[in-house]
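These are the structures in question, set out in turn.
Just so it is clear, none of the values below were taken in a lab; they were calculated from the coordinates. Computed from a predicted structure; not experimentally measured. Cβ atoms are built from the backbone, for glycine too; each structure is taken alone.
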Structure 1
Amino acid sequence: MTLRAAVGAVASDARIAEAAMAALQRGGTAVDACISAWFAAVGVFPGVLLGPLHVLVAGPGVGAHATDGSVLQPGREAQRPRGFREGEEIPDAAWVCVSSSVHAMTAAHAQNGRISLPELASAGAKLALSEGAKERAKLIRRIGEVGVIATRESAFVRPLLDVGGRPSGGNLTSADFEQAAAITTRSEATTGMLRLREQPVDSPAVLEPVIACACDVRGVLAAMHCAHDPKGLSVAPLELEAPRLAVPVRRGVPRVSPGAYLPVVAPIAIMLESSVPWAAAGVETHRQVDLEPLASSDKAGLTAEQSLRAVIDSVQARAAQAVIRGGGANATVRIVRVIA
């Protein structure tokens, strides 16, 4: 699929893409579009809010920024547990981590947002209601109103402590929510590409990715990746699911420091030509992926569609998409989505 327009957005799900495009059509930035897409994903999928969030942005007047909202290891301000013995069954609660997705979203918005967060959250709340998730819709609206404060309120913290706290066999603490934060400008500029550094943790979760890419009227490009665990733990009072990404403490083994970032694969990138961004792309996969074929597609004599197809085939991905910025004063934006 290829489309052309003055602005453009593409995403893993049509409902999410619609939310992103609506933000652009209201005069929002590419980051606004990606934030609206994230809120929409939170509305559709119960595991997205508590999972990782990554945002890349580059273009005229904004430079290049990356926001890493990886999940965090739990256990701040708590004594080290004795740990599990080799071969001992590990309870589900021990895999529950701390989310910094809301922190990443608000950080990205503070740098490059234009539309208010309550307005950007509205599409996600409506989608949650359409899924029959009234409590999740209420939480989405609350996050739109007060940002990270919502993740420190007892209505949010208590249900998560019940699922992943010490009494259940986990390590979540109240301090984890008070001290959570995202990393900004943690990016890696390689030849022809801007992306996030990746050193994925080993976990039992196979995450389902959600991708969105956008280009606004200024020619600024942004890419968003979030993900959810289809077998995550239910947090029923909030109508959410917690991903299994924490590292359980094992007896006789040094533990991962509480508050440490637990990276996952972030299969998004912004393509550069002589340091000038020309495309934002993402691949729907949980595996390590090389987006070099798209970055060097012109030199290889390939179309964007052919390059994305090669990327999909290399990791058996579900789909790949890109927003490509044209050149010139009256340039159009090209949207490309390739499905396996």
Structure 2
Amino acid sequence: MRIDTAGLLPVTLIPGDSLKIPVCFIPEEIRKIVRFGIAVNSFNLTDNIISFQGEGVAPLVESVKLDWQKERTSTDHDSIVTFVNHGNYDAFVNYLSASGDTSLLSSMAEFSLPYNLRPFIDTLRIRTKFIPAATAAYHSDYALEVTNWKQHKPITLTLDGVGTQPTITTLNVDFDTVSYRKSKESTAIVITSGGNEDLTIDTMILATGDISSFIIDPQYLGSKKMQPNMNFALPVRFAPTHLGLNTAEIFVIHDALPAFKRDTARIVLRGFAVNIDTLNYSFDMTLPTSLFACASDTIVIDLKNTGNRPLDFQSIVSSSINVTIIPVSILHFLTVSKQEQCLLISGKKEQK
């Protein structure tokens, strides 16, 4: 309060006179304000206390922020925000504008305003909605104003939210080659989680193919949750039930889809079974139909690898009775398993 007595005091008041003093009241707070003064007089009258009273009034509507934090993509979330007039004077609230991700973080502010918000009586309720479309952070602002009080600070309705969804990557397991009726064990990473939300795996099913060739403890196939950027290693024993290629598939039922929908990922188990190692060969000679004394002829020696491992033949040593064998060519050679390669060796025979 400012009291202006310039040029007014001192003054002599005769009985029945009055003195009007200008007082300027500029409240800085929303409350009742009282000030006191003393009127000094020549008679030292004790009843000289002067009081000044006034009440500061104004509307006071605070901004509101709503943060949905993390919500799964393609899920629908509704909420209501409430504005209250904390002042002691009516607030005429009006809609100004919107900015940001208003299609995904929306409000009914434009349709709920204008509104006369009375202090301690009314509440302004505005419906809002969040539908995240992708794994991203979203933000929107709705600007409001109090039209009947120019000094009122701007009002903002702020909406925030983050779209979340896990991802899944499955890895196949290749056991390479294993001897039939033997086994091979592996604990390989078969699932990697990603995204920005925990991955839920409902179950894992060893479903198709040579499922009896791959032994898995059922405890590893149950439901599980995986935080982002985690690996899951699965112990598997490969015991082939037949020769050749053995394959099987594991179905992984998971929730790495929008709106918590379920999908199936696949893990392929693969291994090749061969016979147990054998080292065998056959040795045959092919003779002409007729042999004539004292005449040379050619016989053919046929060596064949009948096992499943490579055989390295270093040399051939011959012995004979009443026959002279003159080698034409004896070669160092290697026969390879599975391919059953043959080599012909020739020589000359003389019969006396």
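Some values worked out for this structure:
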| read-out | value |
| --- | --- |
| For 18, 24, 18, 16, 11, 6, 4, 2, 0 (P(r) over Cα pairs in 10 Å bins from 0, in percent, for residues 264-311 alone, calculated) the corresponding structure among 1, 2 | 2 |
| For 31.4 (Kirkwood radius over Cα pairs in Å, calculated) the corresponding structure among 1, 2 | 2 |
| Test item: relative contact order in percent (Cα under 8 Å, 6 or more apart) calculated as 26, pick one of 1, 2 | 1 |
| Structure (1, 2) behind the derived value 0 of helix-only ellipticity at 222 nm (-39500 (n - 2.57) for each DSSP H run of 4 or more, over all residues; to 500) | 2 |
| Mean count of other Cβ atoms within 10 Å over residues 16-23 derived as 25.1 - corresponding label from 1, 2 | 1 |
| Of the structures 1, 2, the one that 22.1 was derived from, the read-out being mean count of other Cβ atoms within 10 Å over residues 136-143 | 1 |
